[in-house]
Structure P
Amino acid sequence: MQGKRALVLAARRGLGRAVAERLSLEGAAVVITGPSMERLRQTASEIKMSGDNRVIPVKADLRNADEVSMMCDKALAALEGIDILILNAPGPQDGWFLEVGVEQWQEAIELNLMSAVRTLYHIVPHMQAQHCGRIIAITTVGAKQPLDRLVLSCAIRSSLTGLLKSLATELAPYNILVNCVAPSLILTGRLLENFEHAVECQGKDRDALIAERTREVPLNRFGHATEFADMVVFLASERASYISGTTFQVDGGRCRGLY
């Protein structure tokens, strides 16, 4: 990753941060984004302590088209180009279909699909001009195997997966490789928050809930964000030079489908 330049969306915490940290550790200069500059600066400072490479915070609300545009302009200017684009966004609201309304659909589409579309419109022409690049989207195994109470995530991230599959063909002549990485039950702050919400609002026993969810995974444990980040960084590297148009799940075997 020495000399590579990466833009990682929604990288203040969770999977985005783990990917940004791993890219930096491997030698890349990284722009990280999020809605709070104060928190981004803290994250950037912490990442630089381990990687000692440039980590540049750029504030952006991914639901806002103007802020996404400015984010891309600032990232391109700061790094003088982008070699690696990591598309990421916070997950949408949980719930069954009848538990979410049209407003939640619209917000999730803006956050989880249109943020990627707008970013791609800005970054892809620069990758085409330099005749190389890596585009990797963080999605969900729900795009392959629908998950209970995650109708928004499954539907919208399936759309994002379809978009990237199409782009893999369109951008192949420019040596731009396009892939998705689909996590499930990775031990992040959001997963722990979901457990706490179930304990507080549904009266579930925390230990019993964790044991129940763990049984969904053949490896019988949750994944770590660093394990997920390793897959993303591999796909961003030169060692993955013949891989494009594919979705890789990092889920401990939870997804049972053949494809």
Structure Q
Amino acid sequence: MNTGELISLENLIPVPQEIKDEVENLEQIQRDRQRTAYEALVTRYTPRDVIEQREGRGGKTLDYIKAWWFIEQANALFGHFWSFEVTDQYVGDHQVWVRGKVTITIPGEDFEDIFPDGTRRVHRRETMTITKVQFGGHDLAKKDGRVISVGDTLKAAATDSMKKCLSLVGIAADVYGDRETLEEERKQEEHSQEVLQRLAATYNMGKEMGWSQEEVEARLRLDLGKDLEDMTPEDGLEALRIMNRAKKEAADAVDEKG
């Protein structure tokens, strides 16, 4: 046998026909799932049997889809060439926020064009990367006023973020991606980003003064008179002013002692 020839496992170990048939069936199932996922993506039509309903804020009934279906669609469309990661998070008294990122990599591939005169030309599609970022949130589960599990709440918020990111790719866009919903999510994202950026700035100022995050939050709640989850971007500016005053007070106290 030519040493350059690829030796298949079947040449070394006899494979029973029933196993070959089972592998072929599994490959066909995977091809069917991929075709169905592409059809849903291109036609923007999510199968009705995966859409469920839940009660939202204000008593509104909202359509939603469980995370397993999003993951199944992404796996069918992109194989192992997609990932999700949490890039930022915030845990408050009543709610947690998560900023997540979905990254999809489309591997490079060579294509060959054959012209009428028989000549051939090979060209290459370079590797492409698609990134989508979205916020997700979830209310803290409590019992008798005590938080049950921050970890489970963070996982729920991360799942919400992942679903929103994948909807921006086009998965379940007819359920999550209508114009009104996208506009609302865009405004919420901008609002949350501004608040988080200004909170981060206040934490950094507190750190410079030797304050812990809890001490910064306690001072902000006292001076703002509200929970941090209810902060607006304008409150974020006021929070910076509060920390500037606290920094000046600390400096004045050192001068008096000196």
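What follows is calculated from the coordinates using simple rules that are stated; it is not laboratory data. The structure displayed is predicted, hence computed values, not measured ones. Cβ atoms are built from the backbone, for glycine too; each structure is taken alone.
Structure values in brief
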quantity: Structure with the greatest value (metric mean count of other Cβ atoms within 10 Å over residues 29-36, set P, Q); calculated: P
quantity: Structure (P, Q) behind the derived value 0.65 of FRET efficiency 1/(1 + (r/R0)^6) of positions 157 and 173 (r between Cβ atoms, R0 = 30 Å, to 0.05); calculated: P
quantity: At a computed -15000 (helix-only ellipticity at 222 nm (-39500 (n - 2.57) for each DSSP H run of 4 or more, over all residues; to 500)), which of P, Q; calculated: P
quantity: Structure with the greatest value (metric relative contact order in percent (Cα under 8 Å, 6 or more apart), set P, Q); calculated: P
quantity: Cα Rg over 2.2 N^0.38 Å, for residues 21-148 alone - structure with the largest value, from P, Q; calculated: Q
quantity: Top of P, Q by distance in nm of label points 7 Å out along Cα→Cβ at positions 117 and 141, largest first; calculated: Q
quantity: Source structure (of P, Q) for P(r) over Cα pairs in 10 Å bins from 0, in percent, computed value 7, 31, 38, 20, 4, 0; calculated: P
